[in-house]
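Just so it is clear, none of the values below were taken in a lab; they were calculated from the coordinates. All figures in this text were calculated on a predicted structure; none of them were measured in a lab. Cβ atoms are built from the backbone, for glycine too; each structure is taken alone.
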Structure P
Amino acid sequence: MKMKRLLLVCVFVFVMASQAFAFHGVRWEIKAPASSNLVIYQNNLLFGDVSGTFYAVNKSNGSIVWTNAGEGTIIGTPAVAGDKVIFAKSDGGIMCLKLADGSKVWDYTPGTTFNESVNDGVTIGDGLAFVVKADAKLYALDVNTGRTVWTFQADEQGLRTAPAYSDGLVFLGEYNGILNIIDAKTGKRVNGGGAGGAINTPAVNGGNVYFSSWDGSVQSFQIKAVIPQWNVNIKDTVTTTPVVGDGIIAVGTGRGFVAALSEKDGSLLWNVNCENGSVSAKPIVANGKVFATPEGGNIYEIDAKSGRVRNTYETGGIISAPAYADGVIYFSSGGNVAALSE
């Protein structure tokens, strides 16, 4: 009798553990070799693919709302500017489409105005679209016309990641560890900071700027008067932009960890080994959870407070940064884009 009870308990624990580490299932899946990060705007999922086609997909059912076929691999994060979406291509092209139907508003193609390749996506602010190029320049383009308004020349070592924007300022990290604070109207550097390694795209929240570096550091300073808040080192190469939410700062690392720091003082709250490859796609922080997608392919759902892994889902390999809304995570893997319920 005792043996039967023990077996029943073991079976119950096994079933509960299996349920605890499984998402509910894929809601929809479409064939699309996405190469850019995924962005949610209203009821659509926006992304581009390796052939240069840009998609607007209904996030509820996966039906294709419209596509715009082009050339050149679309990279980085597309940016919404009013009724338009602007994105970059690895060959140096920048394109602007109407959100309503995907028709072209303007584009720059290699060999015309500027022909250096683009290294990341687009950031929007003050009616401008900011893009970094392999010529070590930050370009500010008018979102309505695509005209170059100003450029900022960085160090010759180059620019690898997109900038951040807030309250009339552009925050641009360089490969050599310099952080620039640039006036969005004039393109002039007004202040800055730095780290001991290449700086990822900064994040802005509540009057503070957070930035991470390949030297393992994560820093915070107050935008007004550039007052340092804290500076910590997690002893691992930080490979993602800091993601702010639920009172924490989440970052991914080159050794496959996801770390959470206190937004208030930078203290390390937890550090989870995803054991599935480098984490290069930025984590998602939402509704008390952190979603991490290491390159090996598993999606991890982590409790934001405790760091406990709540769910995992195996994919064929994550291609780009996913998106999340209303209990559904959207991701690209194996030439497909899918929606997965928690």
Structure Q
Amino acid sequence: MPPAAPPLRSVALRRERERSWRDLEALLARVEASGIRSLDPDQLARLPVLYRSALSSLGVARTISLDRNALAYLESLAARAYFCVYAPRMGLPSVVAVFLRSRFPRLVRRFGPHLLLAAGILLLGVLAGFLLVRADPDRFYGIVDPAMAQDRTPASTDEQLRGALYGGGGEKASALGAFATFLFTHNTRVGLLCFTLGFLAGVPVFFLMFSNGLVLGAFAALYASRGLAFEFWAWVLPHGVAELTAVALCGAGGLALGEAVVFPGTRTRLANLARVGREAGALFAGTVALFLFAGLVEGIFRQAVHDPAIRTGAALLSAGALAAWFRLRGEAP
């Protein structure tokens, strides 16, 4: 009986199949730029064949533990090919559902290290803002813009600060809604800037994430100094879990773009930026759903529910749902 063939290793897999990956990538780039009708009959017939070949390569790559970057490339290639092969047969709602159910969670895991770094910078800013204002309340004025503070400053009374958390109708409710809208708009703007300025070696992302956390930490210190820490976080977190996650994901996309520029690998910087930019752009598109969810919680739930315990429970439920979505969904290519 002849000896069993040795297992297919990483180098052999690349040598034997990389040509078909490049051919598929070229077809996908053409479809994404000009539509499926831009392919001639031979190319159209070859597209599903190359797609199945990419799926086979992905399965082998996972078995032999191909390096992380190559594995991520194949996952992205298979996902893009799936949309090109099957998306024309689906309506827009189905395409969006497939994206949110499978591709977006995979992208979150793909950019996991960048997400952890962005979230770490954000939390570092929160801690710094808290400690600075805790040590000297007057520093609040140098950290928080007056338009954002809206009379919620160290000079405010306890009743004024508490009223911002619970409203109660009339001018208080109107001010609360305006303040919540301002915070939502601010965080959305920060997320957009993190993504669009990431190509500048990722440097602006560090500043934006840290400064955004600095403001949140300053508010946390202000409310904690009046014995309202629990009420403050119960006010922030029901919408903040989704909203700050979206901001961190935008930061992760920006950091990935910066990495693509600084460390292009074997590609040119422009080609590497274009490759990573497609994935980061899809990641940013997914954050729209998170920002929308945060806006709904902010505009409906938090205005109607004032019990801190219920607010905290809703925040924990939201965090658990997000973790399950990102971890469990999108396992199949």
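Suppose you compute Cα extents along the principal axes in Å for every structure in P, Q: which one lands on 81, 46, 29? Derived from P, not from the others. Suppose helix-only ellipticity at 222 nm (-39500 (n - 2.57) for each DSSP H run of 4 or more, over all residues; to 500) works out to -2000; of P, Q, which structure was it derived from? The structure behind it is P. When distance in nm of label points 7 Å out along Cα→Cβ at positions 139 and 235 is computed for each of P, Q, the one that comes out at 4.4 is P.
Distance in nm of label points 7 Å out along Cα→Cβ at positions 163 and 283 was computed and gave 4.3; which structure, P, Q, did it come from? Label of the source structure: Q. Looking at relative contact order in percent (Cα under 8 Å, 6 or more apart) for structures P, Q, the greatest value goes to Q.
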